[in-house]
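S.K.: These are the structures in question, set out in turn.
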Structure P
Amino acid sequence: MGKQLKYKRILYKASGEALMGEQGFGIDPETLARVAGDIIEAKALGIDIGVVIGGGNIFRGLSLAAKGADRVTGDHMGMLATVMNALALRMELEKQGAEAVVLSGLAIPAVCEPFSQRALLKHRDKGRIVIFAGGTGSPYFTTDTGAALRAAEFGAEAIFKGTQVDGVYSADPKKDQNAVRYENLSHSEVLEKGLEVMDAAAISLARDNNIPVVIFSIADKGGLANILCGEGRSTTISG
C-alpha cells in the first residue's frame, strides 16, 4: 500500500460474535473466510500478528453464572468455546495459504499446543500467525484481559480490537443519536468515564505496559489493513 506503518507487531482481538455473521449462533463460513482474509492481508504488509478471538458466538460463562451456575465451571466452558473458534480460524487461515498455530492457555495437548513463552517466541519468529486460545487459562478473566496479557508477552506495539462499531462513543450510537465519537483517548480517561471498550483489568494492563488500543469496525472488509495504513475510522487509546 506504499505507506509507512505505525506498528510492526500487533495483537488483533476479534469478538466471537463477529463470526456469527447473520446467524444467531455458531460460525458462519463466509464470515470466517473474510476475517481470515483480513488477517492475511494485514500480515502481508510485513507485520507480526497475534490473534485472540472470543467465544461469545458459542458460549458465555458470565451468562451462565448470572443464572446461579458455578462461575469457575462457566468460565472453563467459555475458554473451550474460544479454543473451538481458534481451531476454526487456524483451519481457514491455512486453507487460504497462511501459516498459523494455536497456543492455548487451557492445556488441551490432543487438540492444540499449550501456551508457553518459548513456544510463542518460536512461532512468532518463524513468521507464523499465532492464535491465542483458552484465555489466560484461569477463571475470572475475560478474553479482553487475556488479549492484553498476550499482547505484552507477544511484544505487541498495539492491540487492535475489532468491534461492531467504528470506534469508541460516549454512548451506544445504535441507541443514542447524540452519542459522541472519540478520535483519541487515554487509558485513564476510558477508566474514569466508564466507557465499555474493554474491561478495567484489560485497560489497566495495557496502560501499565504502554500498549495503545485501537478500536475499529470488524464489519468492513479489509478494515484491519486500512487502519494499519492510517486509513478508515478508528479510536486510539494511548498514554
Structure Q
Amino acid sequence: MSKLVAGNWKMFGDQNMLSEIKVIDQYCHKIDCEVAICPPFQLILSAHQQTKNIKIGAQNCHINANGPHTGEVSAEMLIDVGAELILVGHSERRQDNNETNKIIKQKAEAVQRAGATAVVCIGETLEERKADRTLQVLQEQMLNCLPKNVNPKNTVVAYEPVWAIGTGLVPEIDQIRSAHSFIRGFLASTFGAEAHNVKILYGGSVKGSNAREIFSISNVNGALVGGASLKSSDFIEIIKAAS
C-alpha cells in the first residue's frame, strides 16, 4: 500500500506559514505516497483552498455534530472547511486535556460519522516501556479507542511512543517492528481481512535522516510527523524517503 506522511503542526503556525504548505503541495505533484498537513484550526480553510496535491486535516474535534459547546469544533464543521482527516487521542490531548480512551473512541466515531478519516493515536509512556507493558498498553488503547467499524477509508492508527515525541529519542528498530507487528495482528484479528490495509503510522522524532530506515520496517505504512513538518525543506526529505 502507498505510505501516508502526515504533519501535525500542533499549536504552531500563522498566515505567513501557508507558504510552507504551498511549497509542500507543489513538490507533491507527482509522488508515490499520500501527504497531509494538520495545521491549527484557523489555517484549515486557507490551506485547503491553496492546495491541490495534499490533504488537509485537523488536530481534534468534539464528539457532537453541534450544540451548546462553547469553544468547540465538530468534525462536520471541520469537513465543511476542507479537513479530510482528523487526529484523535494524541498523547498531548490525553495529558493536557485529560482525554480518556472512552472520549477518544467517541471522537473517532464522530469523525467516521462525519465522513472523514480518524487518525487514532496510541502509545506507551517511558514508565510503561520500562515496565515491559508496551504491548499491553497498546492493546488496551486499541480495545477502548477504536470504533466497531474500522476500515482503510475511515481509520488510520498512529503509534507514537510518548517518550519519543519531541525528545529526539527514537526506539530501536526491533522495538518499532514489534509494536507495528502487534498492532497489525490486533487489527486483523479484531476487524477482519480488510484491516490488513489499514495504515499504521509511526510517530516520534521522525526526520529526514532516519525516515528511510523507519519506512523499511514491516507494517510501517507512513509517519505522523511533528516538528519536522513545520519547515517544508525538512518535511520534503521525509516525503522523499516515503516515495
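S.K.: Identify the structure, out of P, Q, from whose coordinates distance in nm of label points 7 Å out along Cα→Cβ at positions 127 and 231 was calculated to give 2.4.
M.R.: For distance in nm of label points 7 Å out along Cα→Cβ at positions 127 and 231, the value 2.4 is produced by structure P.
S.K.: Additional query: Check the numbers for distance in nm of label points 7 Å out along Cα→Cβ at positions 31 and 119 across P, Q and tell me which is largest. If you can, show how the numbers build up before the last one.
M.R.: Working: P: 2.8; Q: 1.3.
Comparing P, Q, the top value of distance in nm of label points 7 Å out along Cα→Cβ at positions 31 and 119 belongs to P.
S.K.: One of P, Q was used to compute Cα extents along the principal axes in Å, for residues 63-142 alone, and the result was 44, 26, 21. Which label is that? All intermediate terms of the calculation are to be shown ahead of the outcome.
M.R.: Values: P: 44, 26, 21; Q: 43, 23, 17.
Comparing all candidates, it corresponds to P.
S.K.: So, one more: Which structure, out of P, Q, was distance in nm of label points 7 Å out along Cα→Cβ at positions 95 and 199 derived from, given a value of 3.1? Can you show the working numbers first?
M.R.: Values: P: 3.1; Q: 2.5.
It traces back to P.
S.K.: From P, Q, which structure was distance in nm of label points 7 Å out along Cα→Cβ at positions 39 and 223 = 2.2 calculated on?
M.R.: Details: P: 1.6; Q: 2.2.
Here the read-out was taken from Q.
S.K.: Could you figure out which one of P, Q the value 1.7 for distance in nm of label points 7 Å out along Cα→Cβ at positions 7 and 103 was computed from? Working shown, then result.
M.R.: On the way: P: 1.7; Q: 2.8.
Only one of P, Q returns 1.7 for distance in nm of label points 7 Å out along Cα→Cβ at positions 7 and 103, namely P.
S.K.: One of P, Q was used to calculate distance in nm of label points 7 Å out along Cα→Cβ at positions 111 and 135, giving 1.4; which? Intermediate results must be reported in sequence, preceding the final value.
M.R.: Numbers: P: 1.4; Q: 2.6.
Derived from P, not from the others.
Read-outs: derived from the displayed coordinates by stated rules, not from any lab. The shown structure was predicted, so the numbers you read here are calculated from the model rather than taken from an experiment. Cβ atoms are built from the backbone, for glycine too; each structure is taken alone.
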